Structure 1
Amino acid sequence: MEGFNYPYAVKKVKVSDPIQIAYVDEGYGDRTLLMIHGLGSYIPAWQKNIEGLKSQFRCIALDLPNYGKSTKGFFPFTMSFFAEVLAAFIKKLELKNVTLVGHSMGAQIAVTTFLETDTPIQNLVLLAPAGFETFSAKDRNFFYKNVTAKFIKAMSVKQIKSNFDLNFHNNSLPQDADFMFRDRLSMRADKVEYNFYAQMVPKCVRAMLEAPVFDQLNQVDIPTLIIYGREDLLIPNKALHPESTIDQIAQAGHQQIPGSQLELISPCGHFVQWECPEKVNQLIADFFAPI
């Protein structure tokens, strides 16, 4: 929404007709960190990381189509769609020496962009990545049945708050992230905006399930840093995979990507880059430090 307050000056670039992508571009450095938010998120999710890394890197964070201040519409919202948008964005801005930094769904989009496009990507940083946990046909049907536009529209304020709480290790939205919850409520009050949002979320969930990347992770042949919060309350899915652990999910993905680096940080939940920014920023900086 245009009414959202962002911590940095917002620029826009047209990547295709009719899609304009909103982004912020801060800092300087030989490397460009392109930050891709997760499901239901937006540019401000990265402000602690931009602030901590912009002295060493050029930090660009974008709003995916239908999110934040980017163009709204009834788009496909497949993983391939997002990958193509990302590739077009990189090409349009003529970005060089690019590292994709993705959170959750954004991490799955980052991997898909590397696998499906000819965009020159030098490194991947995957924060609490979606796509490492695998789902059966029965599991997928559970999501298709329960995550619908009708369900999203019917969610109470309490339910919305509970969903935000689950992103943090102690199941409680911290005060410094309360603005995200308030922004969601302001969007909910705008029927047109919220209709776009409610139609999109189930498509994004379906996209992640229908284009899993786990079996293709062995094709990722660039340096990759994987970071999970040890107290992630969303991965693994507690309802469908109560026997699974975050260690199992993280290790399985790590072992699939040749030469990848895995870090589990604690105490930290799903929203690793917000809840543990100092640790995440240091791990990213160290990842690029000469040996």
Structure 2
Amino acid sequence: MSILIFTGNSGKLSEFKNMISSKEEIIGLSELAKITEKNLPEADEDSDLFSTNAFIKLYKALEFLYTNKDLKSVREIKSIIVDDSGLCVPKLGFLPGVHSATFGGLPRSDTNNRRKLSSEINKIVNLTNDNEYRLQAFFVCFLFEIKIHDLEKFSFIKNNSFIQASQFINSSLESFERKLLESVNLSNIGDYSTSKLSFNDFHPSFPTENLVDIYFGYCCGEVSNLEQNLIPGAGHGYDSQFYSNAFKNLSFASITLEDKNKISHRAFAMEALNKSYGKSK
């Protein structure tokens, strides 16, 4: 039996393998492509919601597995896990949020994203000098999981063809996500919550009995208009601008990976996931 993690990033896959408390084999998209000798179609994450961007990845993975259900290696996959993460700054209307990876425009890069964030922070206080200014912020991680006991229970997949995450947006999901983001306690180091949605919550043509388990994790602190990198090569994305409530004078790019993995948004979401397995790391 195996668990499919919807990622082609070897570093992220290793992180999942280290944090998931399961005896099942854990594979990523590269391994799935090798054992099926086919490439998984890409998911178009064009939505303004974390939840629908996560769901399109679940949907495309499930569609692929159902299409190839005659393969023994596919039938051995009993769970699909996807994640969608981002940095939210309440004073910026929760931006960069779901657009964290593209906030700085083209060409897409971490450097451009950080420059854009610094610019937006400076606008808040009319800063024209090199002084530091921070805003409250939090990282979020939406972990979505579907458990597969029988692929035939997902036969409705063959009657639909969805390509974009935006095709699943509706007012109920917008409200669901807004309540989750607004529930974040900014004074905490971090925390998590669990919930369930049915496939029908994403589209009326889907059945109600197929459920998605949602593990929501967050990590709170502040973002700075200035960067701090005290450990060469450490951190990525906005890490050099984010100061957790656990390390108020050290950015995520200035603490060890071991320390970060204890308090990160993904660590909290993983804690919720592992508790659902009856274990905790």
In terms of FRET efficiency 1/(1 + (r/R0)^6) of positions 38 and 86 (r between Cβ atoms, R0 = 35 Å, to 0.05), which of structures 1, 2 is highest?
1
Taking distance in nm of label points 7 Å out along Cα→Cβ at positions 14 and 182 as the criterion, which structure among 1, 2 has the greatest value?
2
So if we calculate mean count of other Cβ atoms within 10 Å over residues 30-37 for every structure here (1, 2), which label has the highest result?
1
For structures 1, 2, which has the highest computed value of FRET efficiency 1/(1 + (r/R0)^6) of positions 190 and 214 (r between Cβ atoms, R0 = 25 Å, to 0.05)?
2
State the single structure among 1, 2 that was used to calculate log10 I(q)/I(0) by the Debye sum over Cα atoms at q = 0.07, 0.10, 0.11 Å⁻¹, giving -0.26, -0.54, -0.65.
2
Of the structures 1, 2, the one that -12000 was derived from, the read-out being helix-only ellipticity at 222 nm (-39500 (n - 2.57) for each DSSP H run of 4 or more, over all residues; to 500):
1
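Taken together, the values in this text are just the output of simple stated rules run on the coordinates, not laboratory data. Everything numeric here is computed off the predicted structure, so don't read it as measured data. Cβ atoms are built from the backbone, for glycine too; each structure is taken alone.
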